[in-house]
1. Identify the structure, out of 1, 2, 3, from whose coordinates distance in nm of label points 7 Å out along Cα→Cβ at positions 73 and 153 was calculated to give 2.6.
2. Which structure, out of 1, 2, 3, was helix-only ellipticity at 222 nm (-39500 (n - 2.57) for each DSSP H run of 4 or more, over all residues; to 500) derived from, given a value of -9000?
3. Looking at structures 1, 2, 3, which one was distance in nm of label points 7 Å out along Cα→Cβ at positions 81 and 113 calculated from, given that it came out as 2.8?
Structure 1
Amino acid sequence: MPLLHMSKQLMTEQSFSQVRLLKILPERAGQRLDNFLFRECKGVPKSFIYRAIRSGQVRVNRGRVRNDYRLQAGDELRIPPMKRPSNESAAQVPPGNFDVVYQDAYFLAINKPAGVAVHGGSGVSFGVIEQLRAARPEAPFLELVHRLDRDTSGLLLVARRRRGLVALHELFREDRITKEYLALVHGDWVNDRQHLRAPLQRWLTPSGERRVRVDRQGRQAHTVINLQARYGAYSLVEADLRTGRTHQIRVHLANEGYPIVGDDKYSHDAQLHQARHELGFKGMFLHAGRLAFEHPVTGDWVDIQAPLPPDCQALLERLKD
């Protein structure tokens with residue numbers, strides 16, 4: 001089959017029913033594979049797209065890749081046949097009215113509530129990015145700059161222009177963004193300031209759930225913990241992310257013996273029961289509270305902050321008593 005240069009405007013229903021080979025043009029380079037396919041195969045369920053990637057039906061340069069692979073200019077992408085659902089069965093995405101705490105011509109920042117996924121997939125029909133697009137149908141470009149766990153609240157950056165997306169990705173890769181989180185942990189944290197550098201490795205449980213563990217063969221990870229307040233059996237800490245590994249803060253703190261309150265993956269059953277029933281806290285106390293960096297286009301200093309959610313503030317007030 002000849003190599004095709006296709007845009008989403010030129011796609012037809014017929015193109016979804018046959019194998020397509022696309023060459024990635026320079027202006028579309030840098031995107032994650034899954035995000036590229038969501039736009040290229042608009043209307044196809046995200047669960048189908050993820051399944052096609054995992055099974056190897058989607059290939060880049062004739063090889064299998066992960067869903068977070070970043071496409072490069074000149075890559076040859078194979079897209080298998082994708083069937084759209086009927087209009088009647090297609091899920092309707094409700095517009096998302098998120099708290100926008102910063103916005104300019106290149107990106108915006110929202111204060112994401114806990115419990116909301118950043119994008120659809122893996123059993124989630126839609127997330128923040130889909131809801132933002134539904135709320136701003138006139139916007140020609142909206143793409144996630146980074147990720148937050150579903151149960152993590154706080155600042156999430158969304159690019160409004162390709163130039164902003166590429167430039168912000170570079171800042172994240174080069175660790176030129178200050179990323180500060182607040183977490184309430186089980187235990188009396190000892191040091192006022194402590195560097196955690198345990199390497200992290202991703203793995204899958206027998207049920208297929210993604211997890212992370214400390215492993216000498218894992219990727220280098222660095223978190224700086226600053227004690228903020230003590231509440232007897234609990235401590236409020238600030239986590240300054242120096243790298244951006246999956247579940248990094250959660251695993252680093254749990255590995256030290258101080259799991260985050262409400263963390264259903266890395267705390268013990270007794271601690272989770274304590275959070276849910278004794279404290280009455282239903283979520284996970286991890287909040288992305290501050291992002292600070294030099295604007296990659298204008299050069300201005302950007303310092304964005306988001307307050308703790310009301311349920312987190314209320315819990316701290318109860319612990320003071």
Structure 2
Amino acid sequence: MKSFQTLLEGLRLPVLASPMFLVSNPALVIGQCTSGIIGSFPALNARPQEELAVWLQRIADALEADRAAGGHPAPYAVNLVIRANNERFEADLDTCVAHRVPIVITSLGDPARVVERVHGYGGMVLHDVTSARHARRALAGGADGLILVCAGAGGHAGALSPFALVSEVRRFFKGPLVLGGAISEGRSILAAQTLGADLAYIGTRFIATEESAAIEGYKAMLVRSTASDIVYTPHFSGIPANYLKPSIVNAGLDPENLPVVDNAAVRGAGDRQKRWKDIWGAGQGVGGIDDIPPVAELVDRLEAEYRAACKDVANRLFDGEHAQEVPQ
């Protein structure tokens with residue numbers, strides 16, 4: 001695996017597209033990587049488990065074809081859930097190692113076992129965290145970098161402001177840092193860098209693209225929604241997460257008065273729990289979504305917004321003196 005700095009220099013934009021349960025698929029990942037940003041998907045999206053090898057080969061073949069045609073595809077990542085009730089963990093890890101997945105994103109456990117295997121072929125491990133305590137534990141387990149999932153992120157998210165968490169983590173960790181939480185436009189990517197992150201973690205915005213596996217109703221709801229339509233609750237998975245209120249209403253529930261549940265029991269239920277497939281996750285950045293473009297078009301737009309933001313900041317800070325020095 002290339003060094004992290006070399007990886008950054010090879011990206012079109014400093015973006016890691018986050019792995020989204022039941023949404024991220026090979027078409028989405030390929031579109032992201034060939035557009036110059038890191039694409040990713042959860043291993044659990046490939047079903048049955050044997051399908052994971054098929055997905056990985058499809059992605060690898062597509063990126064190699066793009067490279068042979070003169071493209072410069074970014075590497076891809078696979079998310080592994082480590083917690084005990086993931087019965088597929090060992091098989092998924094073996095498959096990722098066999099295919100030498102460039103970047104493995106670990107969640108909900110000690111990454112040490114994954115780090116040992118992935119480092120064996122030169123891969124990189126990034127670990128999802130929502131607090132400085134979790135960050136220290138991940139680093140103790142050997143993680144190469146951290147993904148700070150802050151308030152406002154789609155799906156399972158923390159409750160801390162990115163201003164607080166990035167600042168706290170940067171006091172003891174100078175390595176690769178990815179920041180997530182309501183990032184849906186180019187200016188927000190620059191803001192993540194300004195706070196001290198190396199990469200922006202973008203999920204919700206990519207749900208509303210042509211390539212994503214989300215159903216049309218889900219995509220349309222994202223276009224109609226704003227930040228006020230997001231509810232943060234542990235009700236559906238046992239772990240606090242952000243969901244679209246209208247999808248909760250459509251399921252016959254009151255998002256303001258969800259029944260009290262035993263969160264530990266929900267977390268331990270695994271595949272036996274009700275899947276709530278029509279309760280849709282989303283982050284607070286939904287207010288910036290007003291269309292459903294192809295991934296390539298969206299990345300073009302993000303890049304244009306990012307470059308414009310760089311110039312705008314230079315003009316504001318230096319009265320235009322160094323505006324010509326910003327990334328082109």
Structure 3
Amino acid sequence: MRIAIVGASGAVGLEIIKILEERKFKLSSIDLFGSKRSAGKSILYKSKSIKIRQLKKSSLKNFDIVFFSAGSDISKKYAPIATSNGCYVIDNSSAFRMDKNTALVVPEINKEDLNKYKSKIIANPNCTTIISLMAIKPLYDLASINRIVATSFQSVSGAGNMGMSELISDSKSFLSGSRRPKGTVFERNIAFNAIPKIGDITNNLYSQEEMKLHNESRKILSNNKIFITATTVRVPILRSHSISLNIEFNKNVTLSSAKKALSNFPGLKNINITDSMEYPTPLDSSNKDHCLIGRLRKDYSVKFGLSLWVVGDQIRKGAALNAVQIAECLQKN
């Protein structure tokens with residue numbers, strides 16, 4: 001396949017290049033595009049130096065798949081141009097996720113949706129949605145879910161390379177005694193802090209990130225009866241998101257059946273779910289493909305409920321890996 005990556009020098013773009021090589025994705029060519037500022041820089045792929053070219057309307061021709069990881073504005077402008085030239089687009093932004101003609105795909109969960117939608121644009125879900133649903137779906141297959149309460153602890157990698165740089169610089173400033181009241185990426189100083197707001201606040205007083213988890217999960221599971229209330233929090237961690245989930249079912253789900261379902265689900269690993277309550281941390285999942293499960297227990301506050309903890313690398317499974325897995329599905333078809 002002939003592959004192009006838009007936003008190649010960003011955190012997700014670089015990870016896509018890395019994962020294509022790691023997974024030995026079969027391609028005949030790979031072209032890299034970016035902004036005027038990135039143009040001319042070189043990136044290695046299989047020991048070959050590839051120069052980034054400035055993205056133009058005339059750039060996106062003669063490709064089979066184009067990955068977009070440069071933000072919603074770029075995707076809205078250029079993704080339709082790519083599809084009009086016969087390309088499939090795998091878009092990492094939020095631009096098309098809730099579009100009624102666009103598939104929103106986590107391959108382990110709903111890869112069959114690739115054949116259900118008309119558009120040649122395939123949307124990559126929000127990182128928190130992907131990691132949460134990797135834990136939710138095997139339990140959803142055991143019993144209908146009425147309600148989910150989710151609290152996320154999201155790494156600064158969700159804001160890209162600039163977010164990671166700001167955490168490092170803010171931490172150095174804090175430790176040297178020259179603490180800044182506010183950064184340029186985050187609304188508050190992120191060093192040694194927690195910010196309970198990701199994205200703008202919507203009309204219902206939930207943040208955009210919180211509503212993404214609710215709306216995207218319903219679309220991926222093809223179920224508008226599930227209600228998800230979320231609090232999403234930015235924390236001073238470089239990579240990997242963590243989510244605490246409380247899931248209420250319509251019937252009893254035993255711990256043993258839940259453990260078995262989670263253990264057998266592709267893309268998940270359990271951290272020894274036993275009475276010792278071992279648990280994974282963000283560091284355990286950083287630079288790993290699998291999402292990790294721990295702290296599985298009965299939720300005694302409802303009749304039929306479970307509580308658990310899931311961590312996953314936001315840049316890999318939460319973005320780049322999921323995008324490459326979609327490309328692998330397209331390649332098989």
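1. Numbers: 1: 4.3; 2: 2.6; 3: 3.4.
Answer by label: 2.
2. Working: 1: -5500; 2: -11500; 3: -9000.
Matching structure: 3.
3. Values: 1: 4.1; 2: 1.5; 3: 2.8.
Going through each structure in turn, the value belongs to 3.
FYI, it's all coordinate maths here, none of it is from the lab. Keep in mind it's a predicted model, so treat the numbers as computed, not measured. Cβ atoms are built from the backbone, for glycine too; each structure is taken alone.
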